[in-house]
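Student: Below you'll find the structures, each written out as structure tokens.
What follows is calculated from the coordinates using simple rules that are stated; it is not laboratory data. Given the structure is predicted, the values throughout are model-derived calculations rather than measurements. Cβ atoms are built from the backbone, for glycine too; each structure is taken alone.
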Structure I
Amino acid sequence: MKSEILRLLKESGGYVSGQQLCGRFKVSRTAVWKMIEQLKKEGYEIEAVRNKGYRLVDSPDVLSRAEILSLTDTLWAAREVVCFAETDSTNIQARAYGEKGSAHGTLFVAEKQNAGKGRRGRGWESPAGLSIYMSILLRPDILPQHAPMLTLVMAVSAAEGIREAAGQEVQIKWPNDIVLNKKKLCGILTEMSTEIDYINYVVIGVGINVNQEEFPEELRDKATSLRIETGRSVKRAGIIAAVMERFEKNYEIFAETQDLSGLQEIYHSFLANVDCDVRVLEPGNEYNAHALGINERGELIVRTEDGERKNVFAGEVSVRGICGYV
């Protein structure tokens, strides 16, 4: 009920009468008043005027279940939300819940992680109250070899959601880093539990730098945040809602074909590497090439310096710009 009251207050833009809330949720005026008082204690500024009702004046930057649900308009993505004040990592928690049978689309969100990690086991800085650390649990009806493409589905969704919620023209550094002004803004990590021909579950973790004002010296030339780039604080729950709404739509497009053919155009519109010279880093082999875009499997198509076209698979190599990160 709390999330629905919040949704009504946010959507109304004005006063919502206590009688209207009582009728909507079939509860007493006392029950409504108690819920409003609880929201006030959580930091919501709510004005109460006799004969008018309640009006939401301002919302805090909190990552609560009620706040996220009040903003999210989806059918299955993030319809169930599990929030942690602090945890090891949302991916670890999502995998644990996945083993227990939690539903497709369950979202896990933390204010702070103490064991966050990125690609290839690298650490991911996870300070409290500043950024987004979230993971979605999926139970896709696809073959295991198709699951890695879900990482690119999330990349497109994160880019669209950040652009919509924060108004920033972000890009994707293939395959799944979201960059802004040539610095990393968001990382995505996909893990899964599979049998030979069956997926038990997939977990996609997303870390977005939102309100950091500075980074450690070794990261300053590689990482950025929305606050650094915009000069203002950004509320995180709205970004989560926007990303989840875009992901649900893009996931359904992917599920129809079980490839990226339906998302190639929008992915290319965000791709920072397209039509650019890149450095391909293969184990034991590095070479320069010209990036042409992705194919329907999400592989990066490149043309080498001797004119050969190659498809680069993300799980085996990484790509950098000739003169920097992008």
Structure II
Amino acid sequence: MTARTRGRREVLGILGATALAGFVPEVRAQGASAPLTLGIQNTSWGVVGMVAEGEQTFKKHGANVKVLLFDTGKTTRDAMIAGRVDIGVLGATPFIIGAAKGEMLGIGMSMYAGRTNALVVAKGSGIKTVADLKGRKVASQLGSATDYVFENKIMPKYGLQKGDVQIVNTQFQNQVSALVSKSVDAFAGVEPFPSVAEVDGIGTVLLDYSQFDMVPVILAANRPVLEHKHEAAVAFFRGWLDAVDIMKKDPSRAAKIVWDHFKSQGYEVKEEVIERMISKLEIDPNYSPKLTAYLTEQSQILAKQHKIASVPDWNKLLDKSVMKAAEKA
């Protein structure tokens, strides 16, 4: 990944720059054109939103959507709780905590992202398996679903306990730089950063998360959106489904849109990176039959860790009304 006027560290920093606007939604607004803010991650998890914005699919259905970019689902969730974002793309951990503590629920899915999360080791590090990470430094963004799976599912699978690995809290967009500077030996990251490391010859993907976790990426909404802006949410979802259709039927077109998205911010991403990233996406707006059980299990773990007070009732918090209304159009 290179930039015309920026060094590697600054360029990677841009990828996760948070755009928190001081926008407070007017919940009394009615109709399909009522303003909505969408928070997406500036990573592979936000590509459906990037395609929707690039192709103006929201506008096509009369939706008035402002897209904001965030570095992680955690910061997106915090912006939702603060009222700055109406709808957000969240990993399971931020979503569960947001649903348990705030007025938040699911309206659909963005993707199932097991292949987009990966454990990357520095070239020449001698690390051949996860067990070799004992005593090593690993960059991971604390509070993210990516970190949760690494620490609670992958490490134990290879006989590692917390404390065996030194976790260095590092934002996704800074993880490749940390590997380059040798301040860490590996990182637990999300696309496009694993592909950046491989294409640039910096690191090697040791494994992806697909064998350990379904990694659901949820399309979440604040409850007032459904109560006061339901028609706008339906128009939004119709635009979202159009973007999903582009992703599935014309991935090369989607890759070009995503590539243009990154270049429009003042830097260039190698085409091979985008192609690799797109190939790893399992785009699906529907709730998996296994999702409720998955969220319940993860909630029980978070409750035991005292991160939430109780296990939410996911049968009530995975709303289908917006999706069903959108599909009738």
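Student: Thinking of I, II, which structure, once Kirkwood radius over Cα pairs in Å is computed, gives back 19.9? Mind dumping the intermediate values first?
Tutor: On the way: I: 21.0; II: 19.9.
The correct label is II.
Student: Kindly point out which one of I, II the value 60, 34, 31 was derived from, the read-out being Cα extents along the principal axes in Å, for residues 48-167 alone. Mind dumping the intermediate values first?
Tutor: Numbers: I: 60, 34, 31; II: 54, 32, 19.
This value belongs to structure I.
Student: Then there is this: Assign the value 28, calculated as relative contact order in percent (Cα under 8 Å, 6 or more apart), to the correct structure from I, II. Write out the running numbers ahead of the final one.
Tutor: Working: I: 14; II: 28.
Among I, II, the structure yielding 28 for relative contact order in percent (Cα under 8 Å, 6 or more apart) is II.
Student: Figure out for me which of the structures I, II the number 68 belongs to, where percent of Cα pairs over 19 Å apart, for residues 192-303 alone was derived from the coordinates. Write out the running numbers ahead of the final one.
Tutor: Details: I: 68; II: 63.
Computed on structure I.
Student: Continuing with the same structure: If FRET efficiency 1/(1 + (r/R0)^6) of positions 80 and 256 (r between Cβ atoms, R0 = 30 Å, to 0.05) is computed to be 0.80, which of I, II is the source?
Tutor: Details: I: 0.80; II: 0.50.
Clearly, the read-out refers to I.
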